[in-house]
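Down below are the structures I want you to see.
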Structure I
Amino acid sequence: MTRHPLTKEGAERLREELAQLKKVDRPKIIAAIAEARAHGDLKENAEYHAAREQQGFTEGRIQHLEATISGAQVIDVSTLNAGSRVVFGATVTLYDEENEGETTYQIVGDLEADIKHNRIAVSSPIARALIGQEEGDVVVVRAPAGDREYKIIGVKYI
């Protein structure tokens with residue numbers, strides 16, 4: 001079984017989602033099913049079918065989260081001491097040579113990637129190009145739209 005890397009913060013977010021699903025969402029769905037059953041004929045009861053469908057999605061997500069958390073390799077980024085070298089968990093500030101702008105990304109596990117919060121998956125093209133590089137290096141990222149050049153101007157482990 002392959003152990004997927006997760007940051008400590010990412011694992012905590014997944015645990016919070018799991019707790020929400022088990023303690024809040026699951027009881028609400030059970031109550032909705034019970035209420036829909038009280039309306040009588042289940043064949044033509046749209047509320048009942050909708051609640052059962054929601055229950056299926058929720059139970060599937062619970063199973064997925066439990067498997068993910070139990071099989072994860074949790075890494076505490078704050079204890080890493082890689083200096084100015086980019087490794088898993090690093091928060092990297094890049095200078096985009098083409099657009100003349102700065103961007104900051106944290107390299108995280110595939111399961112916790114969220115571009116809205118500047119967390120990119122370790123398997124993404126940008127992260128693969130950055131891993132092993134050091135502050136001051138210029139990296140070329142091969143993307144479908146063409147090659148992009150970035151200069152690493154900062155590496156932090158928060």
Structure II
Amino acid sequence: MTAEYITLAAAAAALAISIASLAYVLMLRKRITALLSALDSRALRRYLRAVEARQRGRDRKRFIVFKLLAGKGLGKDELEGLVRTSFRQLFGTTALAVAGVSVAHYNPGKGIGVLRVRATHKNHAVLALAAIDALTDGEVIAQPLRTTGTLRKAMKYAEGG
């Protein structure tokens with residue numbers, strides 16, 4: 001009689017384990033389904049593309065639209081020289097080389113220009129623009145207006161603003 005009880009207890013335990021594992025599989029199925037639907041989302045795909053682009057080493061540019069409040073008689077090359085000198089004095093030659101600072105567009109009539117710089121050094125470039133005032137003893141004053149990610153938007157803002 002005790003052997004029958006032991007067999008019955010073992011069968012009951014096996015049944016309980018199988019029911020628990022079935023419940024666990026159903027729970028996992030819900031999580032897997034939710035994960036797969038999240039992988040199909042557009043935002044996640046965009047994020048993954050951005051991560052892959054950074055891993056490939058694609059450097060992103062930023063375009064800073066600025067206005068000269070003084071010193072409108074400057075040419076594009078002279079202005080670029082001032083910005084580069086200011087950047088070099090503040091952050092050094094190595095940072096200048098890495099940042100890739102250049103004047104992409106300058107309209108001397110309106111006194112509005114577009115500065116191209118790597119995204120990682122955008123804040124440095126804004127500071128360098130502001131420091132031109134101290135470099136030239138107030139003869140040239142540059143005011144950053146807006147930062148964009150594309151030259152087209154920067155040009156649109158520079159022409160309209």
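Okay, here's what the table says:
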read-out: If Cα extents along the principal axes in Å is computed and equals 109, 34, 24, the structure in I, II; value: II
read-out: Winner on relative contact order in percent (Cα under 8 Å, 6 or more apart) once structures I, II are ranked, highest first; value: II
read-out: Answer label among I, II for the case where helix-only ellipticity at 222 nm (-39500 (n - 2.57) for each DSSP H run of 4 or more, over all residues; to 500), calculated from the coordinates, equals -21000; value: II
read-out: Test item: mean count of other Cβ atoms within 10 Å over residues 4-11 calculated as 19.5, pick one of I, II; value: I
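Since every read-out is calculated from the coordinates, none of them should be taken as a lab result. Just so it is clear, the model here is predicted, and its values are computed rather than measured. Cβ atoms are built from the backbone, for glycine too; each structure is taken alone.
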